[in-house]
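Taken together, the values in this text are just the output of simple stated rules run on the coordinates, not laboratory data. Because the structure is a prediction, the values reported are computed rather than measured. Cβ atoms are built from the backbone, for glycine too; each structure is taken alone.
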Structure P
Amino acid sequence: MIEYRIEGATGPWEVVIGLEVHAQVTSEAKLFSGAATAFGAEPNTQVSLVDAAMPGMLPVPNRECIRQAVRTGMAIGAEINKWSRFDRKNYFYADLPQGYQISQLYHPLVGEGVIEISLDEKDPDAAIKTIGVERIHVEQDAGKLMHDQHPTRSYVDLNRSGVALMEIVSRPDMRSPAEAGAYLRKLRSILRYVGSCDGNMEQGSMRADVNVSVRKPGEPFGTRTETKNVNSVRFVMAAIEGEARRQVDVIEAGGKIVQETRLYDPDRNETRSMRSKEDAHDYRYFPDPDLLPLELADDFLAECEASLPELPDAKRRRYRDVLGISAGNTEIITAEVETKDRFEELLAATAAKLGKSEADVAKIVSNWFVSVTLGAANEHGAERFDRVYNIAANASIIAMTSDGTLSNSLAKDVFVRYVGSDGALMPEDIVEQEGLKQTSDTGAIEAVIADVIAKNPNQYAQYKGGKEALFGFFVGQTMKAMQGKANPAVVNELLKKALG
């Protein structure tokens, strides 16, 4: 890892960072009620009597929310507490009808775990750093306040009230904005692979509270501030850099850092004070009398563990070491779970079409998928999504390339034609109708080669005189004359004979 320091008038300062990530649990219902959790619904249309804290309403834990939190803990190698308990965190706020939040302070569902990060994109297995996770606890989200331009009027939307959150609390093990960014990206990737959170930071289903302090290298931790609800990796990194710089300036000017909660303003790229930081006793935590402790059975834990998919690090190593996919392609394919899923579907379809094992075709499929399929996806966006990612069409073109029906250039041409069409014709139909098959007819190729040599006597003489780099020129001229339909391997072999 590259050492990161904030330079001040009194010398370098070290930054100490911890993240508290709030991840919305993927579930059809809220943590303690049956109300829906879909994003974007009309205000106050997904609110049960429990969410609105009507008198006499009692919470009932949602089994799926607990299951997803346990699976997340298992994915980071964390200790799963078979006995845990809910607590009431008491405070009044307009979007929290109960006047308290149901959370877990003293006995969380998930204990200590680890997340490994690397800042080396070319070799993710190099310079690994382990970031400790202190705990994961489940809690209910609050609602949302909305303010109009009238200075005395505000509205509350309780759709989010009671939605299940996992609060994933890291150790203060990060020492740079880059490390915090790598940690957040890795955590998001794990959550999305597991399926316990969609990781959509723009919609607020994953957000981070950023704890920052500064100190002279080797000295004890300084006083930390907490910047609340930062909703992108880029903003987290920017908030850390700005807040660390602010703290250094305050200390070097003779001031003291106050433990407080702050907000990040992305427009001004600065943090500003929100309120003094409360300690646990300020919230008057106590066990929730309406909820029994959670006791997890062994068969429930076994089912959770069995349901876990192959996780990003293991998948990356298998792609590279077993399937022989290049490190660069591996990183691109495994970065997002949807990309990984599409690639694996294409790999299976291509292997089946060619009657080979996935290991036999993994290289050619990964090269095509990264350079052609994903390239077209970036170019066309959602407009041509169905055709760009059509598994059967992609597999057909790769198979025709593999068996010699198409050259690489013809394959790309056929793909462009298919993506730009109405999708009525599959790639093999386009090849047949437009006569795009690659030819390996030695007689036809030899005739073209003879013509190319005859038309380029100067280059031929230079080649014979020892300028062997001109071989590529003759290959290009031959392929051009045959409109890219000649088999490149045959062209190379026949040119070597013709040129002597």
Structure Q
Amino acid sequence: MSKKKKTIEELLEEALVSKDGQPFQVPENWVWTRLGFIGEIGSSKRVLKSDWKSAGIPFYRAREIVSLNKNEKIKNGIFISEELYTELALKYGIPKEEDLLITAVGTIGQPYIVKKEDRFYFKDASVIWFKNNTKQCINFINLFFKSRYAQNQIKGMSAGTTVDTYTISNAKQTLIPLPPLNEQKRIADKVERLLSKIEEAKQLIEEAKETFELRRAAILDKAFRGELTRKWRHSNGIREEDTIDVPINSFYSLPNGWKWVELSDILQMQNGVSKRRGTSGKPIPVLRLADITGNEFVDSDLREIMLSEKELEKYGLQVDDILFIRVNGSFNLVGKAIHFKLSREAAYSDHLIRGTFDKEQINVLYLKYLFESPLIRNQLASKIVSSAGQNTVSQGSLGSLIIPLPPKEEMDVIVRLIESTISKEETVLTYLDDNAHIESLKQSILSKAFRGELGTNDPSEENAIELLKEVLQEQAK
């Protein structure tokens, strides 16, 4: 006996979300429904790993869809044969222009709109296929998946699973606010314009950061040539020499009272402690690379090891010590100078080198800024040894660095001038470079879009319930 066909009224009752089940209020001419009622949701036919090839038609998994979503180049090197692709296309269909693919494992809920020129197949269960056979505005649905509301809904559906998974069943049940078709298009157009402006702003921020780095390098270069303090020296009656010989192995002439020295002339260096735990002694927090943020250590959840009094004397730190990164996977971090400011007792790991010096004669911040300057970074480039993915600088190499040394009083003035010149720009840059703020702005736009608060809705337009009826009738054929 054949199953009785449902009437459009029965289908509509299933498709509409009751008032109590609606997550938030939308305009009166919108409706709440589920994704499965406005398009066909499924996945691909299974392709065995034995069918993978080194050339042919690209074969994508969830990770490749994520890359497509980010406009990144695909580098997976997985393909299927032209013959298999043709067979799958004839028997089961292939992704078509304005279909939507959604990642279903790992990084779930990431959408990608299929383009006219796309020619690929994809892994079943890893990617969900929304066939846009009812011709909804696919840009609207794509943006919906990028909204925090949609992402929270998808993650909630995945709760309790070992690996984040977005199933076909869950996709069909995903709640979505549905405006009339023309409003879908208006929303998509306006949101994309607004998000485009944000991306333009991000690009301007990146350019500002590059300009700032150049300005910072120029300021530091002037600082360690004595150019920042020229007026200060004049006002303090310090005579400028007409000609100053540049000693061998130095880089440029220095102001009166300055001299070129090797770092080892003013610093004694010591590698950090290599033991990982220990069984006797006193529990002492140990600073590691993981505890570094920017140019300072973060005093939180420091790992402790047992150190004897003799070891603590050797590896213990004092306020205003300076430490250098000895070994790191990043070439640019090796040799970086860190100002130790913690007031509690601590030691340091063997990834670091401590420099001790006469704090009556040397300003620690002078050293910190000096190690950010082109003068030192250029010297370090030839002293760092790279092997097996790690980059290392030795005590001897650090000690052989040639540095400009002004009198302590002028050193203090240089630090004040550097900080007053740079700090304001750093504050602005930190605010501009706040990715969380940018993401929050994007989500604010998307939230308004799917609540009908962008000012694009036309209340006189036909209610979206009529659009939903047409969709249901088309799907019921």
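Here Rg and Dmax of the Cα atoms in Å was calculated and came to 31.9, 109; which of the structures P, Q was it taken from? Going through each structure in turn, the value belongs to Q. Matching task: 13 is the computed value of relative contact order in percent (Cα under 8 Å, 6 or more apart). Pick the structure from P, Q. The read-out was computed on structure P. A value of 0.85 was computed for FRET efficiency 1/(1 + (r/R0)^6) of positions 397 and 445 (r between Cβ atoms, R0 = 30 Å, to 0.05); which of P, Q is the source structure? Structure of origin is P.
Structures P, Q were shown, and mean count of other Cβ atoms within 10 Å over residues 101-108 at 22.1 was computed from Q.
One of P, Q was used to compute distance in nm of label points 7 Å out along Cα→Cβ at positions 149 and 205, and the answer was 2.5. Which one was it?
Q
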